[in-house]
Structure P
Amino acid sequence: MKRSAQLVVVAMCLSPWLSATAQFAKPEDAVKYRQSAMFIQGQHFGRLAAMANGRVPYDAGAAAANAEVVASIARLPWAAYGPGTEGGKAKPEIWTESAKFKELGDKLTADTGKLVDASKAGNLDALKVAVQSVGETCKSCHDTFRSK
C-alpha cells in the first residue's frame, strides 16, 4: 500500500513534463482545446476592449475580473500546439518557426500580466495602454501564424 502511494505521488510529480501530445487523445482534441481557449480569451478581451474604446462604460471591477480571465486563459493554448496537432486555423509556420511562435506566446503571457496590473489600478488610461499592447501582440501572432 505504501509503495503504491509513493508511485502515485512520483507519477503526479512527473506528469507536467510529459509531452503535450500525451494530453490529448486525438490531434482534433488539441485543435478544439486551443480554439476553445482562444474563444474564451477573445470574449473576455473583447469586453476590455469595449471599455477601452468607449463602446461601453468603464467599470473597474468588471475590467479587473475580465483581465484576470484573459491572463489565466492566455497560458493555456500553447500546450495544444505539439507535434502532430496541426490543423484548424493554425498555419504550418507554427511548427517551422517554433522559436518565433514561442516568443509571441511568451510576450502575450507577459502582456496579459501587465493587463491585470493596469486593470487593478482602476485607471482607464492605463487600461487603454495595456489593451492596445495585448491587441497588438494578438494581431502579430494571428497575422503570422493563423489562417484566415
Structure Q
Amino acid sequence: MSAGNVLMVCLGNICRSPLAHGIFEQLSSDFDIRVDSAGTANYHSGNSPDRRSQATALQRGIDISQQRARQFTVHDFDAFDYIYVMDRSNLADVLSLARTEAERAKVALILGEEEVEDPYYGGAEGFEIVYQKIDTACREIIAAWKK
C-alpha cells in the first residue's frame, strides 16, 4: 500500500469525516498528499464541523474549525486514491456513483468490516468513542504506507 490522496466520507460531513480528515491530515504530515472530507448528503454543505467534533479534535491539538462540509461527487474518484467511508449505508451510496471497477477499488470502510457509528444524536462521549476508532484506523493506514 503506497501513500496517496485520501478522502474521508460520512453522511453530512460535520461529525465523523471532519474528525477523520483532521486526524489523517495530522498523522500524514510526512507525506506529500491531499486529505479532504465529504458527505453523501448535502444537508450541511458550507457549514463548519459540529461543535462537538471540533472540541474533541481540539483536545488533541487538531483544529478542524476551518473545514467546510461538502457533498461527495463523482469527480472525487478522479481526485483521490483512497476513499474511506464510515458506514455501510454511505459505502453503498459512494459505490453507486463509481463508473468503473478501478473507482470501486478505491473505496473501503475505514474500520475494515466494522462501522463508525454516527455520534450526532448523542452526547460528547460518542464523539470521544468515534475519535478513538478513527485515530486507530488512521494510524494503521499510515503504518501500512511506511512499510
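Figures for the structure shown
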{"read-out": "Of the structures P, Q, the one that 0.30 was derived from, the read-out being FRET efficiency 1/(1 + (r/R0)^6) of positions 101 and 125 (r between Cβ atoms, R0 = 35 Å, to 0.05)", "value": "Q"}
{"read-out": "When distance in nm of label points 7 Å out along Cα→Cβ at positions 45 and 77 is computed for each of P, Q, the largest belongs to", "value": "Q"}
{"read-out": "Parent structure of the calculated result 11, 35, 27, 18, 7, 2, 0, given that P(r) over Cα pairs in 10 Å bins from 0, in percent is the read-out and P, Q the choices", "value": "P"}
{"read-out": "Entry that produces -23500 once helix-only ellipticity at 222 nm (-39500 (n - 2.57) for each DSSP H run of 4 or more, over all residues; to 500) is calculated, selected from P, Q", "value": "P"}
{"read-out": "Among P, Q, structure where mean count of other Cβ atoms within 10 Å over residues 53-60 as derived comes to 11.8", "value": "P"}
{"read-out": "Which of P, Q leads on FRET efficiency 1/(1 + (r/R0)^6) of positions 61 and 93 (r between Cβ atoms, R0 = 35 Å, to 0.05), largest value", "value": "Q"}
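Just so you know, all these numbers are worked out from the coordinates, no wet-lab data involved. The structure displayed is predicted, hence computed values, not measured ones. Cβ atoms are built from the backbone, for glycine too; each structure is taken alone.
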